[in-house]
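In structure tokens below, several structures.
Derivation of every value follows stated rules applied to the coordinates shown; laboratory data play no part. Note that the structure is a prediction, hence the values are computed from the model and not measured. Cβ atoms are built from the backbone, for glycine too; each structure is taken alone.
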Structure P
Amino acid sequence: MKHTFLLILGLAALRADAAPVTLTPSSASRVRLEGDSTLHPFWSQTSSFTAILTVDADSATAAAVAAAVAAGKPASMTVSIPVASLKSEHAGLDKNLRKALSADKHADIVYTMERYEASPLKEGHALAVNGALTITDATAPAVLKATATVAGSAFVVEGEHILRMTDFGIKPPTMMLGAVKTADRIVVKYRLEFEPAADKP
């Protein structure tokens, strides 16, 4: 059952023993890339990535973490996505993607949060997450617009981000001797279901 953030904040106000707690995403989490080409739309996704969320909260429960985030408590987050883990329905597309992203030299796509702001919604909170996104050997600022909710035992961060491959020095792939061209624009959709790390109570 989802909790209301007003109740969470009220309960959190009664606690003063906040300390850094760490959460990692469950196997239900996913990151999906969606794009277009002169032939057809395409997608590639993965659930095999690492993410570490650390936040000053009174416990590692989803409710306590949500309360801390809603209150703007200090937090850090790093997401690392192995390029080789991104899969589509077509092996040829996967091969072209790995080649375009120079997976042999730059194995991971990495996002590091620098700061965030939270504002209340009817249910959950809207997040504006400022950070740095590294693809291949290029790093650029990226502001992620997301929603944060509590679903069962998970603190869920969900949203999407639009980027252009050329902003990271990537030439959009072509196929069939250039007859099929890939659009520069990519939509990144993500759902991170954070759970307490295994070594945390």
Structure Q
Amino acid sequence: MPKKTSAQLANGKTRLPPEERREQLLRVASDILACGGVERVRIPDVAQAAGVTRPIVYKFFPNRKALLIAILEDFGGDLENRFRDQFSRLQSAALPEVVRGFVEVTCDAIERKGPGAWYLMGSSDPDPEITGVGRQFLDRLSKPWLEEIATVTGAAEWEIAALGEMMIAASWATLGLWIGGKLSREQTLEALMKGVVSLLQGFGAR
């Protein structure tokens, strides 16, 4: 039997580089959040699910609040980068193609990072700071969309605000069906493309 390398612990668990370990812990926490809700995300549960000790989790996240905020920051940063790339790529595309492109990258981010942060952005945690951070990320991700919508529709400011909330609600409900296995990814893309385009056209988009 070959000797264990220095990258392995005595109990057989593999040591990961810090960046990979942090990413693993975030994905585990995101999966717990998606399956059991925000109240189930606790340091002991994350450690057990990840197959590590609690001190390893505390090394990266000093408390539960830091872990939840990190889930949001990790997902939000990934999705923000994807949105930025789409804006530059689809500036002259037709409206349905633009909508489809942004739904695609949202699905890509959820598949890569897990759906936990997506749920967390719309949840009401007992800690108002966590709820506030979730809303801040949602507003930051929505801002470029709303600015573009204002340009293509010419709608009033209050109409843009209402339209933005309608689009978020439609996206949440439809992506939730996909995450829950009730819709395929292609069905989700088709449904959201039709729904969002209809909303935009209703408010004056060409």
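Rank structures P, Q by FRET efficiency 1/(1 + (r/R0)^6) of positions 64 and 152 (r between Cβ atoms, R0 = 25 Å, to 0.05) and report only the one at the top, that is, the highest. List each step's numbers first, then the result.
Details: P: 0.95; Q: 0.05.
Looking at the calculated values, the largest one is P.
Relative contact order in percent (Cα under 8 Å, 6 or more apart) was computed and gave 20; which structure, P, Q, did it come from? Show your work: numbers first, answer last.
Numbers: P: 25; Q: 20.
Of the options listed, only Q reproduces it.
A value of -4000 was computed for helix-only ellipticity at 222 nm (-39500 (n - 2.57) for each DSSP H run of 4 or more, over all residues; to 500); which of P, Q is the source structure?
On the way: P: -4000; Q: -24500.
That value comes from structure P.
Identify which of structures P, Q gives the largest calculated value of FRET efficiency 1/(1 + (r/R0)^6) of positions 56 and 160 (r between Cβ atoms, R0 = 30 Å, to 0.05). Before the final figure, lay out each step's value.
Values: P: 0.60; Q: 0.05.
Largest one: structure P.
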